[in-house]
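What follows is calculated from the coordinates using simple rules that are stated; it is not laboratory data. Fair warning: this is a prediction, and the values are worked out from it, not measured in the lab. Cβ atoms are built from the backbone, for glycine too; each structure is taken alone.
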Structure 1
Amino acid sequence: MRDKSNAITICNARIIGIFFLLAFLAYGLGSQLFESTSNPEKYSGALLIIANSVIVLFIGILLRKTLKLYNPSVGNIYLFTRIFEAVALLAIFLKGNLSGDLGYKLAMLVLGIGSIPMCLTLLKYKITPSWLAIWGAIGYAVFAFGFLMELFGKEWSIYLLGLGGLWEVTFGIWLIVRGSQRKKRVRV
């Protein structure tokens, strides 16, 4: 027998997974188009950056619902992280320039640092497979370190963001495919 709360959890897992993948695509394509000298491409890029900000905000809201069941502080930290990222990335497009933007670097630094407790919560409460949660924590730590170095003038982030970025894609796919198939164990 399926209860309604399980259906909501399934729906949220799939939606969050889709949002992770959409955010990755929206910002990646949007930032490329936004740098164009062609106005139609620049406007399309701006719309994709706005869409990314909305999507990451919803990721924070939806994941907070799950995280707060296990650790309310981590849920709030993660939501703040995503709010900060959304606002900082929106500010970039309002300024009209992506290159070397401090807001982008700060957004990515906060995202990396704020996502580590989320991954550790996933690990501690076995919400995801251990390998996935550990990969996320390490990936975000390396990711954050790369952007911290950017603040000191070292262009390291390009070399250190792959592990975290690949984790986000893998986590998104895992949520879509496996996140909804998680079964609760009943003790007899």
Structure 2
Amino acid sequence: MSKHHDKNEEQAKAAGQPQEETPEIEEVLDTEENESQAAEETLDENARLQNELDAARAEIEKEKKEYLFLMADFDNYRKRMMREKSELLKNAGERVLSGLLPIVDDFERGLAATANASDADAIRQGMDLIYQKLVKYLESQGVKAMDTDGVDFDADLHEAIATIPAPSPELKGKVLDTTQKGYMLNDKVLRHAKVAVGE
């Protein structure tokens, strides 16, 4: 520093006036203040990021617990459904078979009644009644006989076991004879009809 500057400082001290800070000190103070603000901002930013991280971890933990709960719940549901399906398959035939028992009873009574009977017509009527009862029961279970006479051959419904000469050209490719009836269970083929097809 110059002698002139030192002299000004001495005069200011003597007069009791506050001495002015030098530009170097002001720069140092400004730098320290800026660094302090930057450190506080960094701490604030770190605290904010830590809070966000903690919140994200808590959310992930919550989601993980909910996921594990749902997985356990679904596993229980799946096991219950498998058990119920197994029971249903096991017992589904029970209802159908129990419905056939009265028809078996009718057959047994018919056989006992015809043991000493000589009237073939009466026996036939009894057999027809039992047959109609059986057909009606099957229909109540969704089982119906296919109507095959004179219809177009359909490989999805019919099994061709023979081809025979068609009596007329319009009967070519049509079912002319049915050797074994086909049956549908609702909309599904239960048994294909065995048929002879005109050629």
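Data table
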| quantity | calculated |
| --- | --- |
| Among 1, 2, which structure scores highest (criterion: distance in nm of label points 7 Å out along Cα→Cβ at positions 110 and 166) | 2 |
| Origin of the derived value -23500 (helix-only ellipticity at 222 nm (-39500 (n - 2.57) for each DSSP H run of 4 or more, over all residues; to 500); candidates 1, 2) | 2 |
| Cα extents along the principal axes in Å, for residues 30-125 alone from the coordinates reads 131, 18, 9; which among 1, 2 | 2 |
| Computed 7, 12, 12, 12, 9, 6, 6, 6, 5, 5, 5, 5, 5, 4, 2, 1 for P(r) over Cα pairs in 10 Å bins from 0, in percent - originating structure among 1, 2 | 2 |
| Structures 1, 2, by relative contact order in percent (Cα under 8 Å, 6 or more apart): label with the highest value | 1 |
| With mean count of other Cβ atoms within 10 Å over residues 46-53 derived as 20.1, matching label from 1, 2 | 1 |
| Structure with the greatest value (metric mean count of other Cβ atoms within 10 Å over residues 70-77, set 1, 2) | 1 |
| FRET efficiency 1/(1 + (r/R0)^6) of positions 118 and 150 (r between Cβ atoms, R0 = 41 Å, to 0.05) from the coordinates reads 0.55; which among 1, 2 | 2 |
| Which of 1, 2 yields 5.4 [distance in nm of label points 7 Å out along Cα→Cβ at positions 86 and 174, calculated] | 2 |
